[in-house]
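Taken together, the values in this text are just the output of simple stated rules run on the coordinates, not laboratory data. What you see is a predicted model, and the numbers here were worked out from it, not measured in a lab. Cβ atoms are built from the backbone, for glycine too; each structure is taken alone.
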Structure 1
Amino acid sequence: MKILVIGGTGLIGSKLVAKLTEQGEEAIPASPRLGINSITGEGLGEAMDGTSVVVDVSNSPNFEYQTALEFFQASTRNLLAAEAAAGVGHHVALSVVGTATLAESGDPDTTTAGYFRAKLAQEQLIRGSEIPYSIVHATQFFEFVRSIADASTDGGVVRVPPVLFQPMAADDVAAGLGRVAVGAPVKGIVEIGGPEQLRFEDVIRRVLAAAGDPREVVADPKAGYFGITVTERTLVPGDGARLGEIQIDDWLRESATKKAAVA
C-alpha cells in the first residue's frame, strides 16, 4: 500500500516513514525540499498517483495565530483537493490532545491558543471533506520538554502549572500514527499518549536533571502552558486512549546512551 507522508522528513514524519517501510508498506516522504509542497501545490498531483493513504504531520513555521491559520488552511485544502482528484481513500492528520480546550483558554494573539485555533480550523476542513479520515490527537513529546522548560523559565526558575502530564516518545507517536494509517478510517478522533500519567513539574525535573540543568522547577498555580490556562486534565487523554510503551526513564537512558555514542 502506498502511503504518502506529508512532512515526511521531520521528527515524526521520518520515523513514521521508517516504521511503515519496515512493515512492508510503500511509504513516501513528502516535503518542499523533496519537491512536494502542500502550500504551493508543487508536485502534489504526481505524488498522489497510486496513493491509498495520506498522513499529514506537517506543521506551521511558528505558533503565531495568523501564520498557523494560513498554513494549515492552505496546506489542508490543497491536500484534500489533490486526494479527491487521485481517489485517495484515507486522510490521516496529526493534532494535539486537548486542542479544543487549549484553543479557548487563552488570547489567540498573545498566547499559543491561536495555534490551537488554527489546528481546529484544519480539523474542520478535514471533517467537511468527502475523504474518509482519521484525526490523531497526541500528547506532548518527550523531545520537546526542554523547550517547554525554556519557555516557562522566569528569573532562572521554571514555573509550570500543577497539573497532570502524559508525554510520549516521538517513536511511540510514529508507531501510533502507523497503526491508524494502515487501518480503516475512523471518521473521528483517535487519542494517543504516553504510558505514564505524571505531574507536570516531575517530568520537567527529570528531564532537566538528566541534562545536568540546575534550574529549580516550581509548580505554580498561576503558571500557564505557553501562556494558556490549563486545568488538571487538559494535557492528558481521556479514557480509551491508545498508549505508547516507552516510559520517560527509559527514554532518558536511551537518549543519554545515544549522546555518549556520538561524543
Structure 2
Amino acid sequence: MMTSELFGISVAAITMDEVLPLVDAAVAERRPFQIGVVNAAKVVNMQRDPRLREDVLASDIVLADGMSLVWASRLIGRPLPERVAGIDLMFRLLERAAAKGHRVFCLGATQPVLDAAVANFRAAYPALIVAGTQHGYFSVDDEPRVARAIADSRADIVFIAMTSPRKEQFLAQWSRGLDVPVWHGVGGSFDVAAGKVERAPMLWQRLGLEWLYRVKQEPRRLWKRYLVTNTIFLRMLIREWLRRPAPLAPRPGR
C-alpha cells in the first residue's frame, strides 16, 4: 500500500473505495485491523504528546481525515488522492456491515447520544446487527470489563466515539488479542449521527472549513482551540514546504 510521509506520519495514499475491501478482508480472516485518522489538530497534538503519537502510529492504516492534510500533501509534493473522513468511512462500513452480516459494536458518547445514534443506524440499515453498545464515560478501572463485553459480543467491527487521546489509548491497549478484527476511532461521529451536532454542509467540507462550522456552533468553547492548532499547523506546513527537495534542473540539450 502506498503511503505519503507527512509530518513524520505515514498516511495511506488511498481512496475510500480502496479502504473498504481491506476491511472486508480483515473481517474474513479475523485479522486485527486498526484504523487511525488524522487531521490538522491531531497532527499538532501528536507533536506535543509523544504517547498520542505512539498510539496513532500503532494503527494498521492511517487515513487523512481533513482536507487541510490533503492540501498540505500536494503542496509539499507528496500528494494524497483524496480525503477519507472518519465519519464517512463509518457510514460506509455500517452500510456494508448490514449488507454482509458483519456485527458492529458501538462504544462511546453519553448514553442518550449513544442510544439515539444506534436507533438511527438501525433505522437507516434495518439489517444491521448491533452486537453491543457501551457509553464512553467509564473509568480506566472499568476498561477490562468493557473489553470483555466487546470480546463476548463477537463483533467484527468496533466504532469508538471518544475524544483524543482517550480513544487512541483505548485502541492501543485493547485492539489486539480480543478476536475482534476491525477497530475504527470515529471521534464525535455519534453526536452527528444522533442529531446532537449538525455536520457542515458539503461546500464547507470541500473547502476544508468543517472546523469553522463547528466553531460557529460552539464559538465560546472552540474558537481558541482551533486558532491555536491551526496556527501551529500552518507553521509546521511552512517548515515542511521549505524542506521539500528542490526540483531537478532540466539537462541542457545536446
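Among candidates 1, 2, the computation of percent of Cα pairs over 23 Å apart, for residues 55-142 alone that gave 21 used structure 1.
Quick one: Cα extents along the principal axes in Å came out at 54, 43, 35 when computed from one of 1, 2, so which one is it?
On the way: 1: 54, 43, 35; 2: 69, 46, 35.
So the calculation was done on 1.
1.9 is what came out when distance in nm of label points 7 Å out along Cα→Cβ at positions 79 and 183 was calculated for one structure; which of 1, 2 is it? The structure behind it is 1. Here helix-only ellipticity at 222 nm (-39500 (n - 2.57) for each DSSP H run of 4 or more, over all residues; to 500) was derived from just one of the structures 1, 2, and that gives -15500; the source is 2.
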